[in-house]
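Have a look at these structures, which come just after this line.
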Structure 1
Amino acid sequence: MKNDNLFVITGGPGAGKTAVLRELERRGYKSSEEAARQIIQEQVKIGGDALPWANTSRYAELMLIKSIEAYISNTPSSQILFMDRGVPDIACYLRLIGLPVSEDLRIACESYRYNVKVFMAPPWKEIYTTDTERKQTWEEAVTTHNRMVEVYEEFGYQPINIPKLSPAERAEFIITRLL
C-alpha cells in the first residue's frame, strides 16, 4: 500500500511536533493522533504495563497495531493528511532500547508506505521539556532524532529537517514542500 497524501511528521521527543501539527490543523489540514502518547495515557489509566519504562515489547506491539490502524483508516486519502509519527518510528524505538527489529515490523515498514518526504522536527533544547509521559533526557532526545533519520532513510524515505522557527513559520515551511 502506498499513500502519497499521508505525510509523516516525526523526530525525537519535545521537538515541537504537536505545535506544528496544531498550526497545520488551524490552516485546514487534517492530522492523526500520536499512537505512543495515546498508549501511555491508556496504559496508565488502566494500570497496564505496556509502557516505554515497563513492558517495552508489549508497548512496541501496541504502537505497531495503532500505527497500522491509523494508516489504514486514512487510506486511501484524497487530501493531504499529516501523520504524527509513522510505522518506521517503531523500528527506531526498538533499536534505541536494544531490541531486534522483527521481520514482521520490517514488512510493515515496507508495506505501509507514506509520501517519500518525511518532515523531521530536530532536537531543540530551548523548547525541550519532560512531563509524565515524556521522560527522556535531552541526550536521549538527540539520539532518538539521529536514529529516526537513519531508520527513515533505510526504508527509502527522504527526511527533511523542519527549521527551528515559530509554529506558523514551521507550518509554512512544510506546506511549501508538499509537492
Structure 2
Amino acid sequence: MEEFMISQESKDFLLKVARESIESFLKGGLKKNMKTNDVQLNTNAAVFVTLMKNNNLRGCIGTTAAYKPLYKAVAQMAVAAAIEDTRFNEVGLEELNDIKIEISVLSPLARVKSAEKIRRNIDGVMVKKENRSGLFLPQVWKELPNKEDFLSELCSQKAGLESDAWKDESTELYTFSVVSFEDK
C-alpha cells in the first residue's frame, strides 16, 4: 500500500464527490450521480470517510471490503458518515460548510498473530472475536500513542469487548495501511 498513490486531481475529485453527495442527500434525499472514466477511481476499494467539525469527530463510517469502485464507495460512505453514525445526530445542511472531510483508502487487511507485529503510528487495526469487531484507522495513534492503550480502547470502545481481549489467543488481529487526505 505504501506504493499506492492517488494524484492530487483524483483526491480533489473524491473530496468533491464526498461533499456533493452529502449536500445532495441533505437537500432532498437524492443521490448525486457523478461519473469518472479514471481507471484508478473505478477500481474497487475499501474506504472510510471521516467528518470533523471544529477539530471534533462528527462522523466516521467505512468498509474494509473492496466491493465498489472507489469514487462510488466514497459517495456512499460520506452520506453514511453524515447520517448513520449512531454516536452522533445527523449532520444538518446548515453545518456542512463547517465540516472538514477526510478520506482514507485502505489496503487489504492482513492477519497478524500477535500485537507485537502491529506497527505504532503506521498500522490501522481491526480486532475480531466471535461476532464482534472494531477498527481504528492509523490516525487514531495521534490520540492513543501507547500500543496497549490503543488496543484496549479499540476492544472496549469499538468492538464492545473486554479491554484486554486483544491479548486473548481467540481474538483475531488484522492490520492495514491507508492513503488519507482531507479538504480545507
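What follows draws every value from the coordinates through simple rules; no lab data is involved. Here the structure is a predicted model, which is why all the values come from computation and not from measurement. Cβ atoms are built from the backbone, for glycine too; each structure is taken alone.
For the structures shown (1, 2), relative contact order in percent (Cα under 8 Å, 6 or more apart) is largest in 1.
When FRET efficiency 1/(1 + (r/R0)^6) of positions 5 and 157 (r between Cβ atoms, R0 = 25 Å, to 0.05) is computed for each of 1, 2, the one that comes out at 0.95 is 1.
Given a value of 25.9 for mean count of other Cβ atoms within 10 Å over residues 85-92, point me to the structure among 1, 2 it was derived from. Matching structure: 1.
Identify the structure, out of 1, 2, from whose coordinates semi-axes √(5λ) of the Cα gyration tensor in Å, for residues 61-148 alone was calculated to give 27, 16, 13.
Traced to structure 2.
Using helix-only ellipticity at 222 nm (-39500 (n - 2.57) for each DSSP H run of 4 or more, over all residues; to 500) as the calculated read-out, with -14500 as its value, let me know the right label among 1, 2. Here the read-out was taken from 1.
Out of 1, 2, which one gives 15.0 for mean count of other Cβ atoms within 10 Å over residues 69-76 as computed from the coordinates?
Working: 1: 15.0; 2: 23.2.
It traces back to 1.
Here the criterion is mean projected area of the Cα convex hull in nm², and among 1, 2 the highest value is seen for 2.
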